1. Between P, Q, R, which one scores greatest on mean count of other Cβ atoms within 10 Å over residues 71-78?
2. For mean count of other Cβ atoms within 10 Å over residues 55-62, which of P, Q, R scores largest?
3. Of the structures labelled P, Q, R, which one yields -25500 when helix-only ellipticity at 222 nm (-39500 (n - 2.57) for each DSSP H run of 4 or more, over all residues; to 500) is computed from its coordinates?
4. Among P, Q, R, considering only FRET efficiency 1/(1 + (r/R0)^6) of positions 127 and 271 (r between Cβ atoms, R0 = 35 Å, to 0.05), which has the greatest calculated value?
Structure P
Amino acid sequence: MRRAATVVLSSGLLLTAAPLTGTAQAASPPIPSIAAKGGFVIDQQSGKGIYGKANDLRRQMASTTKVTTAITVLTTPGVDLNRKVTIKQSYRDYVVREGGSTADLKTGDKLTVRQLLSALMLPSGCDAAYALADTFGTGSTMSARVSSFIGKMNKKAAQLGLKNTKYDSFDGISRGGQNYTTPIDLAKLARHAFSSKVFQEIVGATTYKTVAPTAAGGKRTYTWYNTNKLLGSYKGAVGIKTGTGTTAGPCLVFAATKGTKTYVGVVLNSSKRYTDAAKLLDFAFGTSQAKTMKLRSLPVGAQND
C-alpha cells in the first residue's frame, strides 16, 4: 500500500495527507517548499488539514478579508440577493482616500446585492465592500452601520471557532492593525464560505458582465475581471480571493476541484503566491502542474490585487 505523506505543523499537530491514487509501493509526494510566510491546505469535504506552515501565526490578510464580508452577507437570515442598493458618493470617496481597489461603481446607480458581491470578489472592489457593510449593518448613521457590520464579521469568526482572527475592517484596509488571521483560521473560514453555492458561482468566474440602472433612468454596463490569476491557469481551480497590502504582502485564498475532491488553501505574504498555490494543490492531488503553469493575463486597465 502507498503510504500517506505527513506534515508537522507549527502547533505540533501532525496532519496526514490521504493516500493518493497510484501504483503499489509508489513513493509519497515530496512536501512542497513554498515562498509564503504561512500556508495551509484543507480537504473541503472532510475538513482535514493536509499541509501547514506557520499555520497558527497571526498575520494581516489584506483583501482576503472580503471572503468574510461576502459570507457574512450571504448567511444573513432572509438575505435578498435581488435587493437593490443605491451607490453613494461616499463609497467612491473612500476608495480615492484610501487608495483601495475599486469596481468603479458610479454614484446613483442601483445594483443588486448579487451584483455587489461580484463587484466585491472579482475586482476586489472596496467601494462594493463599503456598500455592503452600509447596507447590512444596523444603525442610524453610516459609521454605526459599518461598525455593526464589522461586528457581524467578528461574530462569524467566533461562531466558526476562529480564535486567532479579528476584523477592524470590512475590506482589509486596516487603520489600527487589528485585522488579522492565521493560515489555519483563514482556510477554515474559506471552507465555510465555499460551502455556499452562490459563493462558489461568484468566485469561480473569471469575468462578470452585468447591467444596472443609473440615477438618470438609463442603463450602465459593468464588466469586472477576477484578480485571481490561478483561475484559468491551474486546471481545476475554482476560486477564491486575492489580497495585497503593505504589511500583509501578497496573499491568496484558493480552491480547486478534480473529480470528487476539492481542496481549499491559503498562502499569506508570498512573493510567489500563484506558484505556491499550484505547488500545494499538486501536493494535494498528486499532480505536477506548478512547473509548467502559465498565468492568465488580465486586460489592460483591469484591477490588480
Structure Q
Amino acid sequence: MSAVLDDMDSRPGSTASLLRTIIGLYLREAGGWMSSARLVDLMEAVGTPAALTRTSLTRLRKKGVLDAETRDGVAGYAVGARARHMLERGDRRIHQPRAMGPEDPWCLVSFTVPESERGLRHQLRRRLHWIGCGTVGPGLWICPDYLRAEAGEILEDLGLRGAAVLFTTGTPQVQGPLREAVAGWWDLDDLATLHRGFLESQRGVPDQPPADAAAAFASYVRCIDSWRIIPYVDPGLPAGCLPEGWPGAASSVRFLELRDAYRPAALAFVHAVTGEQANPALAGNHD
C-alpha cells in the first residue's frame, strides 16, 4: 500500500491521524527532521500519551512516511522520500479548497482491468474514490478536470496507465437533470455528513485563539485534522449539481477562518517547543 493511500486510512482524531497532521504541518519547516522527544512533546500538547506517540512513530517508519535518523547524537525522524509528494499534495488540497464553476471542464477516466488483476482493479477504484472521483459505471469514473493529474499519477503508480484513457469533456449530457445524475455518481449524503461533522466539531471553538499558546496549538491541530480528509473525498462539484442547503461552502469558510486565526499562535508554540525562533513571515505562509 502506498503512502498516498495510507494517508487517507487514518481516522481523524486518532493518534495516527494527529501525528500525521503535525508531521505535515511542521516537520518539513523544521528542516525535514525533528527529534523524537519534540514530536512526543507536540503530541502531548494535543492530549496524546507518549507511549501511543512512540508506537505510531514506529508504524509510520515501517510504512515509509518517516525515516529514523539520528543527528548530533539525537534520535529523531525525517520525512520519508515516498511521503514528500504526499505531503505536498496535502498542502494543496487542505489549504486551498477548490470548487468547479458551472462551465468548468470535467475529466472522464475509462479503464479496463482484467479479472486476473482484480486486486489492482480494487486498488484503482479505491484510490480514485479517495481523490474525489465519482462512479458513472464500473470502468468509467468522473471528476473535475483539475483532478486529472492526480488520477494519472494513481494509474502510473499502479502500473495501469496503459489500461486507461483520460478524456476532458464539457458538461455531461444526461437524461433528466444533471443534479440527479451527480447524486448517483457520488454519495452526497456521506459528503454532507462529513461537512456537518466538521462544522459541529468546531462549533465551540472561539473565533480567536486563547492566550494559552499550547491550547491554541491543540485547537489548530485538531481543526486541521478534522478537516484534512474532506477536501480529498469532496471534489468541489458545481453548486448547481448539489442539493439545496449544501453545507460545503459553510464548512470551507469556517475552516479558513479558524486556520488563519490560529496558525500564527500555533506556529509560535511549535518554535517554543523546538527551540527555534518564530518567523512571522512563515506563520502567515505555512501552506
Structure R
Amino acid sequence: MHKALAAGPTKNPSNFYSTWQAYYEMTKPKVVMLLLLTALVGMCLASETWISWQILLAGLTGIGFLSSAAAVVNHVVDRRIDSQMARTFNRPMPKGKVTPQKALLFAAALSVMGYIILELWVNRLTALLTLASLVGYAVVYTMYLKRATPQNIVIGGLAGAAPPLLGWASVTGEINAEALLLVLIIFTWTPPHFWALAIHREKDYARAQVPMLPVTHGIEFTKTSILLYTVLLCVVCLLPYLIGMTGLIYLIGSSLLNAGFLYYAWKLKFASTSETAMQTFRFSIIHLMVLFVVLLVDHYLKF
C-alpha cells in the first residue's frame, strides 16, 4: 500500500503535464503570440491615448482564444499530411496524444469563450471579424485552398493578416483605411515568408501531395516569386510613411528591415545554398515582428 501511495503522486502529474503540453502545442503558441503582437499594434495605432486596460485584456484574450482554436482545427484537419512530413510528424495528432474528437471539443470551447469575451467586453464587430478569420483559416484555407491550388497561401493569407484590423476594430468599433494598410503589409509578407519554408520542405509537400508552389511550378519559379513579392513588400511598407500615418522612425526602421529581406530573397534566387531558404524564412519572422515593434515605437515617439 505504501508503494502504491508513493507511486501515485509521481505518475499522475506526469500524465497531466504531457496531456496539457499536447493541447498547448496544438494552439501554435509562437504563431499566436506573433498574431497578438500585430493585434496589439493595431490597437495602439488606433488611438492617440493609452488603451483602456479592459479593452486591451479582453481584446487580446478573445483574439488569442479564437486564433488558438483555428490552430487546433488546423492540427485536426492536417493530421494525415503532418504524419508524412519531417517538420510535423511529431505533432500531437499524428502521435495519437489527442483524439480528433477531443481536439475539436477543445477548439469549440476556445471559440465559444473567445467570441463571448469579444462580444461582451469589446464589441460585436471585432467578435464577428475574428470569427470570420477563424473560418477563413480553419475552413477555407486548411480544408479547401491548401489542397486545391498552389496559390493557397496567397488567398488564404488574408485570414492570417487580419489581427491588426481586429485590434484596431476593438478600440474604434469600425474598419479604417489605415488598419487595412496594416493588413496589406502582412498579406504581402505572407507568400515570401511561407514559400521560403516550402522550398526547404519541397520533398515533404510532394510526398504529402500538397500543391505548394515549389511542388507545382518548381523551385526556381518559386524563388523568382519570392523575390518579386519581396520587392512588392518593400513598396507596400513605404505606404504608411507616404500617407502620413507614420514618421521617420518607421521609415528608417522599415527600410533597414526591407533591405535585409531583399538581401535574403536576392541571395535565395541567385546565390542559394542548402541553408538559404531556411535563413530567409527565419529572417522573415524577425522582419515582421520588428517591423510592428517599430510601428509601435514610431507611434509614441513620432517626429
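1. Working: P: 16.1; Q: 13.6; R: 22.9.
Sorting by mean count of other Cβ atoms within 10 Å over residues 71-78 in descending order puts R first.
2. Numbers: P: 22.9; Q: 16.6; R: 20.4.
Of structures P, Q, R, the maximum of mean count of other Cβ atoms within 10 Å over residues 55-62 occurs in P.
3. Details: P: -9000; Q: -15500; R: -25500.
Source structure for this number: R.
4. Values: P: 0.80; Q: 0.45; R: 0.15.
Comparing P, Q, R by FRET efficiency 1/(1 + (r/R0)^6) of positions 127 and 271 (r between Cβ atoms, R0 = 35 Å, to 0.05), the maximum is at P.
Just so you know, all these numbers are worked out from the coordinates, no wet-lab data involved. What you see is a predicted model; the values in this text were computed from it and never measured. Cβ atoms are built from the backbone, for glycine too; each structure is taken alone.
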